[in-house]
Structure P
Amino acid sequence: MARDNFFPPQLITFYRELEKMAVPEDKWQVEEAKLKTWNGKEPLVKEAPPEIDPEFFLAFTAKVFDLLQKHLPDLGPGLELVKTNLPENLEEVKRLAQALCQRDPIAITWLKDPASVPPDVFGFAFSHVTRLLLGAYTRKVRGSVNFSSWERGECPVCGAKPLLARLKRTGERFLYCGVCGMEWRFVRVTCPFCGNDSPGELGFWEGAEGYRADVCYRCRAYLKTVDERKHPEEGASLFWEDIKTVALDFAMLGKGFQNKAFTAS
């Protein structure tokens, strides 16, 4: 069943237009030395954050917000509050951009009057800005940094929990980060959320052909998986695969499992 039956069509249109927005490489930079000395103890963006041109950040944010208001007009009042409270000092704008890219929970405090801004609107609006910025960052660092020694369930680039997984035709499993777009190899028979590796407490539920949900009976988490051994398209965009498989989300939630990509703990 297609996600379009559940997902607001105006939001799908928004995502299609958002995907066309590019982040030029000359508008941000990262210290190459920090990339080379990354030791894998913390997600890369914590140790080697991108430094984003503050004027570009403000202009880029305005474009994303305008697109949101176009397709989701109900957000208008909240977005206006975020806009009017953006810092004017360019050094503070840089700090806000860095805090957002590092997924710092106190990023909102860089606004002029944080208490007047709805946190849910702030988080939702800037999640789209951050996804594009971190997506550009990930594409750049992926060719410069060796992530092969990373064995944890959270993203090696930004530290987010995985949103989906890809089971390749070779049998390898790759986890996918919905925040920055990174994919990294992870062991097959282990829950990426709690580390459970007991085969008797792990399993999967079949969805439509080529899709399944890997589950952990210990922490009650599920992870949607594109099984490329059965899927007609190898290397499909996992961002859009997530959008196409919301029926599987509803099915797993109905069975008492959780999508832990969106939980704090």
Structure Q
Amino acid sequence: MSPQTAAQAMAAAAGRLRAAGVPDPARDARLLLAHAAAVDAARVTLIAPEEIAPEVAERFEHLVSLRAVRVPVSQLVGRRAFYGRDFAISRDVLDPRPETETLIDLALGARFKRVLDLGTGSGCILVTLLAEREEATGLGVDLSEAACLQASANAVQHGVAARTDIWQSDWFSAVTDRFDLIVSNPPYLAAEEMDAVAPELRQHEPEMALTDGQDGLSVYRIIAEQAQGYLTPKGRVLVEIGWQQGAAVQEIFTRAGWGQVTLAEDLDGRPRVVCAGKPA
């Protein structure tokens, strides 16, 4: 293979990714080349006219090949930006999504000293909340041991490990304390929806973090039925939802006897978070 400039390599990679049906192939080519060359993505344009070294070209080719079969970029580079911080990511945890930042904004809108994150995954929600509130402590639980290890590593990376506990637990099964705030981004895809989701999710992210294998609402029923027993008197629950689930999840919490059950939208104007408090 004759030497290529970085610009030529990115253009060829973008064409290959486009042919494979990858969304935003030019962006992904740029991010993967930056990772292969060990430079910041913002500096890729500076090296565009330069020939890339053979070892960089080899790493880039490998990364592009994996992206072409829809391995997520975050797994290939091992990290994902979320709420202004980089989180270590693997195929054992759900890739943090920008829409989840809506939950963070709502959580930070009121005071809390103790927070519980159900199904913590990478720990991005819990770690972010503790990083933003230096006086707070928190517990993250997940059924997956691999996810617990990933969340613990992210807590260390962002300097909140001393204020964080990560336990393996099937939702509330190992939880005994009470909290001012309970948050969760549970598996909310119905089993019948899984065939239609993007290959990045269906083939490369943990199924148990995506779907409950039922109607997509079973975990909301668990939280609505049990969470009041783990909240302080003025505590709140915030749960992320699928954008078409707002009315159904609100009804689940209302029927379970919660007060002030409200629905918040993300930046795209889609229903994204249900907020509930204990009845007065």
Structure R
Amino acid sequence: MKLPVLFIGHGSPMNAVEETPYVREWRQLGSSLRSRYGNEIKAVLAVSAHWVGEGSAVTVAAQPQTIHDFYGFPQALFDVRYPAPGSPELAQEVRRLLGKTRVAEDTEWGLDHGAWSVLCHLFPEADVPVVQLRLDARLGFAEHFELGRKLAELRSRGVLIVASGSIIHNLRLLDRNAPDDAGAGYEWAEQVRLWVNRLIAAGDTQTLRNERAYPPEFRLAAPTPEHYWPLLYAAGAAEGDEARIFNDEILGKSLSMTSAVWGMAV
């Protein structure tokens, strides 16, 4: 059995503790995953926008810590713990697939909020082992996509790939008067959202991984690319599968919640 692939627009860390339409979709998706695949889901490989460095790495801790990599939020958010176990075995398999010489073992990192703020709704019992993959800041779009493609083999081995980021992520231009309000984004944000959505729906991975093909507006949508990179891993791992787009909204005019699941029919 081949498991689906997820890309989740994770938005604010407050989605971990607040009741929003987006987390309701995440919970429903988690319930559907459990009912359809049950114990076939052996582990999760999380690809989060919030772990970036010089070179790829994987977490190898048997019990990864919950990392609160933010500030200025209520204490209730800092109190959250997501005690999912790690999987040193999966970490080594990821290193094998991507090349052990280019993927380091990391004993210090745990699960950052890009991972646990989503997983706490998908798998609230925290009973599925999780390994996190670090994004290599030196790579271009095509190289990130290719790493995702190499990870596709894991889907037939009981590993659910969950990529977490944002297609539109410009916090500098966020409407501070209504940062959580869904509605029409800036014109450039809407253009990029629709353009990327069309590529996802059409399975056009050739264009998706070609940085030169992106419209000029993308520089505003992703002034720094780390939140966009996880989408490329998901698209690479799911190449050839049909996608369903959900939570397709923009908050505060410049932060998208757009998410997709590949290989899981409604």
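A few remarks follow.
- When P(r) over Cα pairs in 10 Å bins from 0, in percent, for residues 50-161 alone is computed across structures P, Q, R, the figure 14, 44, 34, 8, 0 traces back to R.
- The greatest value of relative contact order in percent (Cα under 8 Å, 6 or more apart) among structures P, Q, R is that of R.
- The greatest value of FRET efficiency 1/(1 + (r/R0)^6) of positions 98 and 186 (r between Cβ atoms, R0 = 30 Å, to 0.05) among structures P, Q, R is that of Q.
- Each of the structures P, Q, R was assessed by distance in nm of label points 7 Å out along Cα→Cβ at positions 42 and 218; the largest value belongs to Q.
- Source structure (of P, Q, R) for P(r) over Cα pairs in 5 Å bins from 0, in percent, for residues 90-209 alone, computed value 2, 8, 14, 17, 19, 17, 12, 7, 3, 0: R
- Structure responsible for 1.0, with distance in nm of label points 7 Å out along Cα→Cβ at positions 10 and 34 calculated and labels P, Q, R on offer: Q
- Which entry (P, Q, R) yields the derived value 0.92 for Cα Rg over 2.2 N^0.38 Å: R
Every number here is computed from the coordinates shown, using simple stated rules; none is lab data. In this text, all values refer to a predicted model and were calculated from it rather than measured experimentally. Cβ atoms are built from the backbone, for glycine too; each structure is taken alone.
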